[in-house]
Structure 1
Amino acid sequence: MPIDLTDRIQQFRHAGHQLGDAPSPDDLATLFRALVMYPLPPDAAAVPATTEGEVLNRYRVYPAAAQTSALVSTDIPAAGTWDHPVTLLEASAVDLRLVSFFDWETAGTRDLQFLRVRIVHANDPSLVGRDALLETSDCRVEYVD
């Protein structure tokens, strides 16, 4: 049975913002465990609050609307260029898995504005394997055991 983490992730983002400028990765990890992971199995992976990470297959991301804006990586694997010509993802045409949170700002306050996701299936085969950035507020996140 999937566990909806959407509201908990929004609480985490808000609490992380309250930590002030440049919270440490350890502080964010502790906060994530306390606010998001408590209903999850003990072996659940924490979502990195960094721009890097492996795909977390148990965390599924769904656009909250029928389609959502996305910045899609030009390269596979993603190399920091987010200007693929596809800028809208159809919710019914993609399967997205969480990689990490993402912020353009790395030195100051981090809003965790984006989710970095991996497109693991898409009706457009050219998108499969690419990472994309989606506004966290435009997504639902579920943990599937």
Structure 2
Amino acid sequence: MAKQKNRFKAVIENQNYTIISKESPKHMKMVTELVNDQLKEIKKMSSQMENEQAAILLAINAVSDQLKKQEELLKIKEENDTLHKKAIKVTELENQVQRIEKIEQEAKEVLEKQGKTDVEINNHVEAQQILNENRKQSIQQKVTQG
């Protein structure tokens, strides 16, 4: 649902303004207070500065800050994307480890059923070979029985 536009009466440097915005009155009050505070700070640095010059400097500072925040946001988004990709890779690796562990466990069970408790499995390739050989023998038995 789109926000409704609100009218907000603001006093900036003793000038009255009516601001039309979709932001809340609370937000606009904070903006107005911040603008007044920053204008006072700018004028404090140079007492001869006119309101228009102070307003232009304030606008330049605000746009500069906005650009910095946009750059920071882009950097954070890039970091987030990188972390997301790394998290996906970690999940994939965890899944691979689980599959390998399952293969090794199945191979150990096959060896136990065959009474070969002294055989050691050194890696998942050996475990897969044990399972393949067991399946091959199982198929051969079915063929000879059938």
**OP:** Using distance in nm of label points 7 Å out along Cα→Cβ at positions 18 and 130, single out the structure from 1, 2 with the greatest value.
**Re:** 2
Original post:
Between structures 1, 2, where is mean count of other Cβ atoms within 10 Å over residues 10-17 highest?
Top reply: 1
**OP:** Work out the source of 12 here, i.e. which of 1, 2 gives that when relative contact order in percent (Cα under 8 Å, 6 or more apart) is computed.
**Re:** 2
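7.5 is what came out when distance in nm of label points 7 Å out along Cα→Cβ at positions 42 and 122 was calculated for one structure; which of 1, 2 is it? Each step should come with its number before you reach the end.
Details: 1: 3.9; 2: 7.5.
Value 7.5 for distance in nm of label points 7 Å out along Cα→Cβ at positions 42 and 122 corresponds to 2 out of 1, 2.
If Rg and Dmax of the Cα atoms in Å is calculated from each of 1, 2, which structure is the one that comes out at 14.5, 41?
Value 14.5, 41 for Rg and Dmax of the Cα atoms in Å corresponds to 1 out of 1, 2.
helix-only ellipticity at 222 nm (-39500 (n - 2.57) for each DSSP H run of 4 or more, over all residues; to 500) computed as -5000: which structure among 1, 2? Walk me through the intermediate numbers first.
Details: 1: -5000; 2: -26500.
Matching structure: 1.
None of the figures in this text is laboratory data; all of them are computed from the coordinates on show. Remember, it's a predicted structure, so these values are computed and weren't measured experimentally. Cβ atoms are built from the backbone, for glycine too; each structure is taken alone.
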